[in-house]
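Take a look at the structures below.
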Structure I
Amino acid sequence: MPRTIDPSIIPLCYNRKPASLVKETRQIRSQTISIHFRPALRDVKYATRLKRNTLTQIFTVSELTERIKERLDSDLRLHDLWARGELSNVVNHRSGHRYFTLKDKDSQLSCALFRNYGVRLGFELKDGQNVQVFGDVEVYRPRGQVQLVVRGIRLDSGLGFRHQELERLKQKLAAEGLFDAERKRSLPRYPSRIGIVTSPDGAALRDVLSIIGSYPARIILSPAQVQGDGAPESISLAVKSLQGRADVVIVCRGGGSAEDLWGFNHEIVARAIFECDSPVISAIGHETDITIADFVADVRAPTPTAAAEMAVPDVAELKSHLDLVESRMVRSLWSSLERKQERLEYLQRSLSARRMYAQLAEHRQRLDDLAEHLESAQRTRLDILKNRLALAESGLDSVSPLATLSRGYSIARSPDGRLILSAEDVAPGNVVELILADGKLKCKVLEKMQK
């Protein structure tokens with residue numbers, strides 16, 4: 001039953017005398033206050049005149065939801081009705097009950113199909129199906145939620161409007177190559193700048209930051225509205241604002257209904273991710289939630305936590321690897337130093353003064369031997385060359401004109417140097433030159449005699 005309230009428990013008027021209550025009420029009315037408090041203040045003024053009589057009824061939440069339920073139960077138009085729409089957020093509970101959302105282009109309604117009504121359903125409920133449902137509109141009191149309790153369901157023709165839109169967009173983007181595996185980029189191994197596109201108030205951001213932890217990277221938060229009207233434009237703008245500012249970008253949000261995630265199924269979001277100059281990791285909802293953004297992104301992570309793990313190396317594992325590399329380097333350096341030390345000690349023993357003098361004497365003796373062999377070789381070579389020269393000289397002498405002249409012959413030449421080969425080449429009175437073995441003679445022809 002509704003109950004009355006004593007004016008003394010109104011917070012604005014607590015522990016005040018009746019006269020001060022009236023004054024307080026007038027002052028508050030002159031100020032800009034919430035419209036919800038004005039009826040209460042008027043009741044307080046009236047209550048002072050009635051000396052704490054009943055003001056108004058205040059309902060508990062349970063009483064209010066019960067009254068709403070009674071009103072809905074008494075409206076016959078909300079019972080045994082048929083409704084049609086598209087299925088979304090289908091959940092098959094382990095109890096055997098099924099929960100889903102029935103929606104059209106503009107509205108949606110929560111529905112419950114209990115096990116005793118769904119045991120003979122005959123087909124499996126899936127997101128995107130067009131169905132007709134039969135049942136009653138009721139209020140689920142623990143949540144104060146209006147829902148349709150389904151007692152019968154049948155398939156309607158075709159797929160749901162939003163599902164058809166989604167499939168058309170998938171086909172369009174796939175034809176343009178936005179989903180091609182060849183264009184997917186690999187993630188940087190050690191990013192120094194990590195961009196995050198998500199709501200600054202969501203749990204997804206806290207999950208990502210907790211995983212990144214102490215990894216020494218600059219975190220650049222590009223805040224976005226991740227659900228509701230305006231979410232696609234906000235997400236697209238947030239991704240574009242990270243152009244040239246990040247080595248890798250994480251686009252994420254926590255789990256939710258299909259309607260909550262629908263902002264990531266818009267074309268402008270897909271194109272913003274496609275045009276991003278850094279590799280993009282998508283982490284939208286839970287592992288079973290798949291959006292257009294997941295198809296376009298370079299890497300899809302099942303959760304925001306997994307996305308953070310993909311974006312940065314494990315710090316503990318990296319430290320362990322560096323420790324291992326350091327120990328290997330130390331061992332290698334010590335091993336190299338030991339070898340150098342052993343070599344140095346060997347050289348010190350080898351280069352002692354006594355050994356050096358012995359080696360010097362040995363090398364001097366070797367040098368003397370080499371010098372003696374060189375002189376012997378030079379003499380031998382010189383004798384060979386002399387003999388060859390004598391043979392050549394003898395051969396030349398045998399064919400030399402000088403050898404012929406030494407046997408009493410001579411060569412006659414005219415003053416101009418022409419050889420005189422016949423008596424017809426000169427005339428009496430001409431001067432000729434005779435070349436002998438030991439000199440030359442100039443002679444005058446006195447008489448020419450024929451043979």
Structure II
Amino acid sequence: MNSDRVCQRKTVVRQRSGEGIRLQLFKWSGRVLRSWISVLVFVLSVWAPLPVLAQQAVEAGDVSKPILLLIGIDGLKWDIIDRHPAPALSSLAQEGVRVSSLVPVMPSKTFPNFYAIATGLYPENNGVLDNATFDASLDTTFRMSTQDDPRWFEGEPIWITAEKQGIRAATMFWVGSAAEIGGRRPTYWHPFDGSVPNAARVQQVLDWLDLPLSERPQFISVYFEAIDSASHNSGVDSSEEREAVIAVDAAVAALLDGLETRGLTASSNILVVGDHGMVDLAEEQTIFLDDYVDFSALYSPQLSGERQGNVVYAAFHGDETAVDEMYSVIKNAHPRMSVYRKGAFPDWMRLSHPQRGPDLVLVPDNGWMVSKRGIPYRGPRATHGFSPLEPDMHAAMFARGPAFRQRAVVETLEVVDIYNIMTRVLGIQASKHDGNPERIELVLSSGAD
């Protein structure tokens with residue numbers, strides 16, 4: 001090219017303003033370009049990272065792909081933020097939606113409830129009837145140690161619903177996510193490992209958020225069990241429970257700060273859910289079943305294996321004759337224990353699974369236990385698993401983000417309602433579920449899909 005001939009080239013020059021980096025286009029002649037070539041090389045070397053950072057900022061704030069962050073807190077009782085310092089959780093409750101009473105499924109335990117949250121299905125429809133579930137057709141008892149067995153988990157959890165409709169999902173320790181369900185898994189997942197500290201769980205979530213937009217999940221779940229563990233070990237309102245609440249609240253604060261730092265707060269929906277409440281126990285409030293009946297002909301997942309006794313819910317499976325005999329003896333044996341026979345379960349129980357539904361269910365009153373003689377009581381100091389009709393078993397829920405109402409209090413939701421809330425927030429079609437679509441309208445903003 002002739003050096004005297006002017007060639008038009010477009011060069012990007014960045015100028016800072018109050019609104020950020022502006023791009024302007026200037027035309028340089030060939031002669032000027034040659035004169036400043038060394039300067040240009042230097043400028044490009046200094047400013048080269050900025051296009052990448054600018055693109056990341058655009059991607060981070062892309063409202064066309066809003067994020068749903070589901071935070072599961074084991075043992076988050078309905079009133080816990082009123083009893084212990086929890087500034088991050090309290091701010092979510094005050095600024096967004098607070099559900100005063102989140103009603104669990106029966107039994108009010110971790111596996112049935114976190115999986116009911118994920119699927120929107122009662123235990124009789126999702127197969128997780130307890131932390132220990134017996135399947136007569138398979139002659140198998142599923143326990144928490146078999147969390148990766150796909151035979152246990154039925155129904156369609158939210159991460160599968162999302163993945164099937166083109167939305168990447170990531171789960172950090174959620175019940176059921178370690179199993180391949182319907183031949184699928186979330187894009188990113190970790191099986192439960194209680195040794196992983198809260199800070200590492202938070203960092204994993206933030207690492208997922210730092211992925212390029214084309215790889216970043218829109219649905220992310222994370223789980224914290226510290227409050228539940230402290231309440232079990234030391235009791236409701238103990239100093240240990242208080243410290244656990246403070247620690248988990250700090251983890252939530254770190255997640256919120258991470259969203260803010262990345263420019264994602266405005267386009268993120270935060271949903272915090274508990275699975276059950278908690279009540280203190282006393283050793284003298286124990287009902288010894290073998291004082292009334294010999295139940296050795298029946299099988300109870302709760303009264304076998306490592307536990308053997310001191311339980312707050314007991315399901316029995318067995319021959320019809322043996323079931324009849326036990327029921328006739330024990331149905332009115334103790335004033336602090338209710339006994340239910342298959343075919344006559346109350347509506348709220350929802351345990352009539354065709355292969356896993358128990359033949360007999362024993363439910364002691366709130367704060368009481370059933371056990372066997374000779375089984376020593378070594379705790380816990382407090383527990384859960386009682387009837388969902390008991391307010392002590394109710395959990396908390398907080399939600400904040402563009403899909404949720406602001407400064408709203410909702411009196412009651414059921415855990416099976418949460419799945420449909422999540423599908424609405426993500427703008428995807430829900431699979432079959434047991435939630436009530438009318439109840440969730442009290443939680444969602446008018447703009448939610």
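Some observations on this one:
- When P(r) over Cα pairs in 10 Å bins from 0, in percent is computed for each of I, II, the one that comes out at 3, 11, 11, 10, 11, 9, 6, 4, 4, 4, 5, 5, 5, 3, 3, 3, 2, 1, 0, 0 is I.
- Relative contact order in percent (Cα under 8 Å, 6 or more apart) - highest-scoring structure of I, II: II
- Of the structures I, II, the one that 7.4 was derived from, the read-out being distance in nm of label points 7 Å out along Cα→Cβ at positions 232 and 344: I
- Entry that produces -8500 once helix-only ellipticity at 222 nm (-39500 (n - 2.57) for each DSSP H run of 4 or more, over all residues; to 500) is calculated, selected from I, II: II
- Of the structures I, II, the one that 34 was derived from, the read-out being percent of Cα pairs over 32 Å apart, for residues 248-439 alone: II
- Structures I, II, by distance in nm of label points 7 Å out along Cα→Cβ at positions 80 and 312: label with the highest value: I
- For 33.5, 108 (Rg and Dmax of the Cα atoms in Å, for residues 320-407 alone, calculated) the corresponding structure among I, II: I
Since every read-out is calculated from the coordinates, none of them should be taken as a lab result. Not measured: the values here are computed from a predicted model. Cβ atoms are built from the backbone, for glycine too; each structure is taken alone.
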